[in-house]
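Quick heads-up: structures coming right below.
Just so it is clear, none of the values below were taken in a lab; they were calculated from the coordinates. Remember, it's a predicted structure, so these values are computed and weren't measured experimentally. Cβ atoms are built from the backbone, for glycine too; each structure is taken alone.
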Structure I
Amino acid sequence: MAEKVKSRMLKKERRLRGKNNFALMRKKGRVLQSPLFGLVVMEAEESRFGIVVSKKISKIAVERNRIRRRIYEGVAKKWDLIPRKVWGLFLVKKEILEMDAGQIEKEIERLFKGMK
């Protein structure tokens, strides 16, 4: 029987939540662009990340949630590459639908290295 691999989701205390926080990020943060998503970053006391997957990306909630899980997992795996304490907000683009988890992780790594 195949061994089940446990995904490494980002802990809830490291997630950014709430419309007020998202609005603050969009107003005061700076944007780093990628082919798969924009990453809005803002200095903070502790690092947290949130994700916005619009219905324009996919009308199907299962697909939007899968994208969210893949990004959270990628952030958790690359957590040590974050150069300083920031809040980050991923704004997902439609191109992410054709990508697998490995490609998403590589793009997250590239953005984290570009945050310096």
Structure II
Amino acid sequence: MENEKLITEKSEVIAVFMGWTIELGMEGKKNPYYNWSDGWNMSRPSEMKFDSDWNWLMAVVSKINKTPNPKTESTTFSTKKTDLRYYVSLADMENSFIKVYEIIDWYNENI
């Protein structure tokens, strides 16, 4: 498994993709609270469970499946998305988390 610092950094990128926002007054602080898109819950990146809880990760997978490719406007991301489906089908949490991050990183570079 990846080291905790790297997991925290990737979790923060995933949280932003999910539409979560930094709590007012926490901007620029290390490990700030993020408001979930439901408006009621908050988590620090170090407390996020995208790498260890299927409920957290599958919410991201669902959003990825609905998000159009910025280059083609299709909802497919070629081999990256196929790889993600494969790891999810194997119940491989670690590689699924890595693929989720890779897809979001690619998406962010191409929007």
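Annotations for the structure displayed:
- Among candidates I, II, the computation of helix-only ellipticity at 222 nm (-39500 (n - 2.57) for each DSSP H run of 4 or more, over all residues; to 500) that gave -16500 used structure II.
- Label whose coordinates, when distance in nm of label points 7 Å out along Cα→Cβ at positions 33 and 81 is calculated, return 3.6 (choices I, II): II
- Test item: mean projected area of the Cα convex hull in nm² calculated as 7.9, pick one of I, II: I
- Calculated for structures I, II, relative contact order in percent (Cα under 8 Å, 6 or more apart) is largest in I.
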